[in-house]
1. Going by percent of Cα pairs over 26 Å apart, which of structures P, Q comes out largest?
2. A value of -21500 was computed for helix-only ellipticity at 222 nm (-39500 (n - 2.57) for each DSSP H run of 4 or more, over all residues; to 500); which of P, Q is the source structure?
3. Computing relative contact order in percent (Cα under 8 Å, 6 or more apart) gives 20 for which of P, Q?
4. From which structure (P, Q) was distance in nm of label points 7 Å out along Cα→Cβ at positions 83 and 107 calculated, if the value obtained is 2.8?
Structure P
């Protein structure tokens, strides 16, 4: 699992792994040419509401995902994220896959009321799916839970909308009976 992509990561034996990238940070796209040379699957998990606009001046510095999220959630700064043209470019590249990471990168607390969870999960799922259909023409079959907080209810809602592969901590597939 890679959040902030750094040049020194390219010195690692990345070809021995399925590479997963969270949050759609611009630095992941910045190193796309080097990443595309690595003969292994690469999955980019995108939060569809946290995407740079086409005319955004993107920040090519390595900013932590925490700092990028803080800037987005506090002032709406999307300069640390990919735009849809870049995401489509990855989507159309060999051995690259786009996965969902929610629409709003939800962070729910364990004490969130069930009715509130259901409302938030349904709304987030519908918005994510509609945005993927609009931007990519299809809905990804993969989903990585934001903040690695796997939730069976959320998974069931996503399954009902065609998503079949789920990831959480350490990118081990999540399955419930």
Structure Q
């Protein structure tokens, strides 16, 4: 008997992502209270909230103009990168390819990478510069926003990790 050839890397990653999605979402708890909590958290990664909270930094922290511009640059650049990658990758959302219902409105048909997770991490990194003592909590909140996208069924775990990684890489690539 001939051994089966290994799947290409992307196909293997996709298979693992789908299996993890099944365990986390489809077989997970989808209670009414849980859904409300996840829906509330997911909005922290939305475009309006991300832009508003980044702009609010100017009012919250006197003399934060430099950090504001860095944060706004991270947010805008990472968003542009996410949009380009979404158009190139053309990965369908879990609701399209796995036959289950999302628990929140699906923003578009493209899943990879997660824009909400990217935006939440961009904002978290910016605020971590201003408030280093609470940086771990802020970063944790960004990870929870990413988890909300999975729990609500609109992104695979790999989409979320990729979005968060884009935000980190953009932040690290900006000049100091």
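Where a number appears in this text, it was derived from the coordinates with a stated rule and is not lab data. Please read all numbers here as calculations on a predicted model, not as lab measurements. Cβ atoms are built from the backbone, for glycine too; each structure is taken alone.
1. Q
2. It was calculated from structure Q.
3. P
4. Working through the options, I get structure P.
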